[in-house]
Each structure stands twice: as C-alpha cells, then as structure tokens.
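We did not get these values from a lab; they are worked out from the coordinates using the rules stated. The model shown is predicted, which means the values in this text are computed figures rather than measured ones.
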Structure I
Amino acid sequence: MDESDLVSGAYTQAEEQIRQSALNSGILEQTRHNADLILRPILEKVAGKPVKFRY
C-alpha cells in the first residue's frame, strides 16, 4: 500500500465520520429543509420549470 492509498483511505474515513456527525446532529435534515424553502424557488425561476431535489 503506497502513501496515496493511505491518504485516500483517510479522506474517505473522515468524510464518513463528518457525514455521520451531521446526521446525528440533524444538520442534513435542516439543509434539506433550507434547500426546499430557499433554493427550489430560485432555481425554478431561473430554469422556468419545476425543480426536484433527490436525497
């Protein structure tokens, strides 16, 4: 295993830990709510058609 594999593995593990912490604290649910409330109307106005987010 070379250094780049170790670094890549560390980043992957860190990303998963951050994601799990966000899930545990409710940040992701709040982010989804904010996207629906704020981003959807802006994107629909710019696109001129309905926008659907996938989670």
Structure II
Amino acid sequence: MKKILGVNKNVFYLSLVSLFNDFSNKMIYSVMPAFLVESLNDFLMVIFGGFI
C-alpha cells in the first residue's frame, strides 16, 4: 500500500480532513456571536417594528 510521509494514505487524508474540519470549526465559533446579534436584531426590528 502507498504511504505518504511514512503513514498509510488513508490515515494521511483522514488527518488532513480532520485538520480542515477543526480549522473551519474555530472560524465559525469566532464569527457566530456577531452573526447572531445582527440577525436577531434584524428579526426583532421586523417583529416589533423598531420599538425596542
């Protein structure tokens, strides 16, 4: 079986996918509070007509 950097090809690709998944998870968690504040603020403006 072919090896990349001394490990099995499947293990290498699985670790690469895990790295990208962890990186995207960190990016989402850093942006989510601002997104929720903006979207909930817009939602409340639509529901209550700007009285809040």
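Looking across I, II, the calculation of helix-only ellipticity at 222 nm (-39500 (n - 2.57) for each DSSP H run of 4 or more, over all residues; to 500) that yields -22500 traces back to I.
Tell me which structure, out of I, II, gives 46, 8, 4 once semi-axes √(5λ) of the Cα gyration tensor in Å is calculated. Walk me through the numbers on the way to the answer.
On the way: I: 34, 16, 7; II: 46, 8, 4.
This value belongs to structure II.
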